[in-house]
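Right after this note come the structures.
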Structure P
């Protein structure tokens, strides 16, 4: 009997916890991941802050539990307390490297819903049974956009919603998978998988059916492959091609191939007008509308609606319920900060689209998805629906589960990296597709001058037009007849006289002063576009005509953290050579700011392949000379010149005239059959066009 008693005592005695049982090994893994992050970066991101906070809460709770657990032997209690103290020391070391973590160890620190959820998941993974109240986490932050007093409802949207009263949303729910990876922290391992590098981060593309587009233009081969991928059923993309490879066209034709209309396009203000122009080029049968201000002039029945980040908050309410079938986010690195209002607006609208549509088209466009760290991927992946705040979503989770590996297994990281790439990362460089793209091209970027200076410029242009019309009418009246059509000879006479008088004039409404003011008004917008280019592709050559425009640009570059140099007319030969050498040889010098007249000839800047023309020349030759500082013998990359044009002003008309003047050289020297234009100067030709349009609008 005694023997049996001793046997029972041995079999019922509590076993010592194993290293892989209970909450402690789960906490150890979390604490080590935070430690690795601080060792690597010196600070932690939002996900690791949540992990640090949850671990701190659970260590505190576990120590309290151990003190009150009467079933534990003193030896077991001491051993587990020792292990918890060891984890606490690791956390203190992390805190020493990122002192912002100290606030999370305050017992009174606010516990976010994300921290509550992670704490719950850790407890469940340890095998602990929880009450219903502990399992259900209430998040006070709404997933959907809540209408506020800042939100607007444009009249056209109200009419469109009334015209479609029975347009019911198609709500879809993507269930979470319950597999071997369910209790693993996966977002950080996925980021680390990209830190480790590997093969090119671009998914496989199918061969295209053809290159033709609705606008009559042909796609390049790499563009057509992207479109074919969408046509075959893929719907979410991080399109990270280098600038100059036509990401805008690819997105628009992909929307056409998948019938993803109405399509919402979110862009920086500087390229809003250009997107409308690209829609007209590539899918001209699709009506587009650009949202300005409160959207009073918006046509909500348009198939493509373009809006800029700066006003998105005002329109987020109706946009989230409108029934968009696709969404394109241009310069998607703008949303990398999850706490920024523009990121929150983009995420909320995208979430609503994913919930209301089956397989919507979602495209993030950026030549630079990563600015500072791999963490910059997070908000782009979330926009695309690949991940949420905590873990991979359905399709990506399924891909990872199918690997049969965990982050602890050899081979997980390259396989996981490829799984993310196959979700829709597309990255091509100019060097990869050089045979498909022209060696040199000029791309126009229209910008809107919607500030006080812009309004003043448009008023001056109206005053100029009125003065030209009055002068024309006086000549016609003096002639004593009633013409039945515009007299081209008198128009040319009026325009030529105006130009000659403008050379001596000091008023703001003469053509020379107006063009200079347009350049001043575009300066910051042109500099901002240059910053985006420099962050995307590296070195950029910035050309301007006037010193004050150069000064504004250089101040903007400095504010953006770009190192620059410059070439100006008042430099010595030594200073000029030093500036060129700095731009050519110093990898930290990203932009060279050049005077069109001082740097237009005699220098070699082919270390860059992108040129920004902030102001227009008065001759095609001057523009060509500027571009040829980069497009020269020895240049191995295709060259793109980006002309910044002020929309709805004489600036755009001058650009067209400069291009037409290039036809003369093409015909005379290159054997081109381009039409010849009259031989007057661009200034005269611009005023001829301005006056002719005004007269034709009156009718005869």
Structure Q
């Protein structure tokens, strides 16, 4: 086993130096610095849980993994020994106590470009003489220093983060006569397999071919032209592209808006740090705007006032997005979670800037948020980029996160919307959006029945959620043009990625269900589908100053009817209330917290007053529609509670639905079907949790939960 692995394992086992008196078993300097780290400095891209970083030494663990990979390789003794020292020292600039790091910075150690900083620490430590002076480095020490200072750069070049010239120092190993071309090839291939494979073995398999090609360029001294602007952006957004971003189409649109190659040419000679981690969830356009804000900002000149005579202090070599990365995530139930609140606010901020304003270096006033570009005298070649929220905004965002599992959440989000000037009815499920979209996709079997009632060649799916109905239409009716319209930016982004990733033909657009004529020409749509969306429009959109307003439903029907062609149809699948409304039902809870659930729900539900009479410690009697409205939320459970108390699932009884349709659409509309049913799953989900009874205590079936309505516009439409 490698000696470096032995000392790491000895440290982790808790054995003290007193138990290992031999000099060679004492902790080496690189290990002392790694274990002294008080704050983790690590790329969050592949981190699953931020909270875990507080419990483990992620940098030491990574160093150990690289050494394990080296330990399993068949290499000559001197190469193996050389690389062992390279890997042991390569992460040291991420270590050290806070006090030690301050001292290093004062001494000129670059801690923010850790390959350079680690090489500086290695050089300083290994060339110090006993009297504190530095001696000349030996060829072996120079080889190790250069390998440390360039370690990881091949992988970074593949990712689009650095210019190829950053690898130039490696040629010196050959030109100085320290290693042969063959030896350098072996060194670089083994080193890169260790540092990339320690991140993810699958990643090494994915990039091994490109690593081999780049190593050949370095070893042979081949002149190589750097990536084009488009290629570099594509590599910086590789994860976004894998998740479905249409890079070619988006980049073409970007080129039409402004000269992107010319404006980003200044990036060609600069190294970019933590780009993917910081901006993978932003669009390409937003990422380019952030680059330009950094390139055209004069903030660093203000910071460097008094140093302008020294040209070395005004030359930017590195642009770091580490501060932005660190602010974009938080830990939720043990999982790293994107701070969607900050993302939405930053998107809104970037939206206000035109390309001309950015390139002119204008600072637009925007309450509670601004971009911050920083440069420090002790790191004159590095620029740090992030966004800064006001103290009030930071506290409100923190409150939203804290309130995610309580009814306070919705109020907090609306406050945030108001603070940043977002539309209050542009409802995004900030919290647990991924789970919501997954739940929507699991309802495919229930939605498939809608296909039997579609007519014509052009269909609008209002509020498409996870896209399950769009998929069904494409699969079952390939001749139909399917379009999804949603007000939620989250939903549209997810669907655009899904479309690109899975090569779908359907389209999506961000739009308002109450104003469909702004997005499609009136009379050109054959079928409009409201699948489990009318109750959300009713619950969330304010009309005449209030939510839970039936006028909102009427407005949605009018909007849909206006864009319908003659003979076209509106299909509704949604919640239904029972008739007669005066019926009562008894609920006996079989779970000890059932009654407390109801008590809490009656207080928190926003749709209307929920009434019940307590009959015993585990039984109540209540109006049938209040009972069912409660049971829908009780079925979904705690995770959905924060949303479900904001939504009223059953809007109308069948008769009331019919009256609303006739009053709203008049004689031009025919209701050709109005039926209702109990949605599968509710009975099974509640079977072991409650007993549902009539007023006399006799067990009865759950009433119908869901309606299916087909409305046809008089006239004809081609089949």
Worksheet entry | Entry that produces -13500 once helix-only ellipticity at 222 nm (-39500 (n - 2.57) for each DSSP H run of 4 or more, over all residues; to 500) is calculated, selected from P, Q | Q
Practice prompt. Determine which structure produced the value 22.9 for mean count of other Cβ atoms within 10 Å over residues 465-472, calculated from the coordinates; the candidates are P, Q.
Written response: Q
Fill in: Rg and Dmax of the Cα atoms in Å, for residues 529-592 alone from the coordinates reads 11.4, 32; which among P, Q
P
Item to complete: Rank structures P, Q by relative contact order in percent (Cα under 8 Å, 6 or more apart) and report only the one at the top, that is, the highest.
Response: P
Worksheet entry | Structure (P, Q) behind the derived value 137, 69, 51 of Cα extents along the principal axes in Å | P
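Here, each number is a calculation from the coordinates, and none is a lab measurement. If you're wondering where the values come from, they're calculated on a predicted model, not measured in any experiment. Cβ atoms are built from the backbone, for glycine too; each structure is taken alone.
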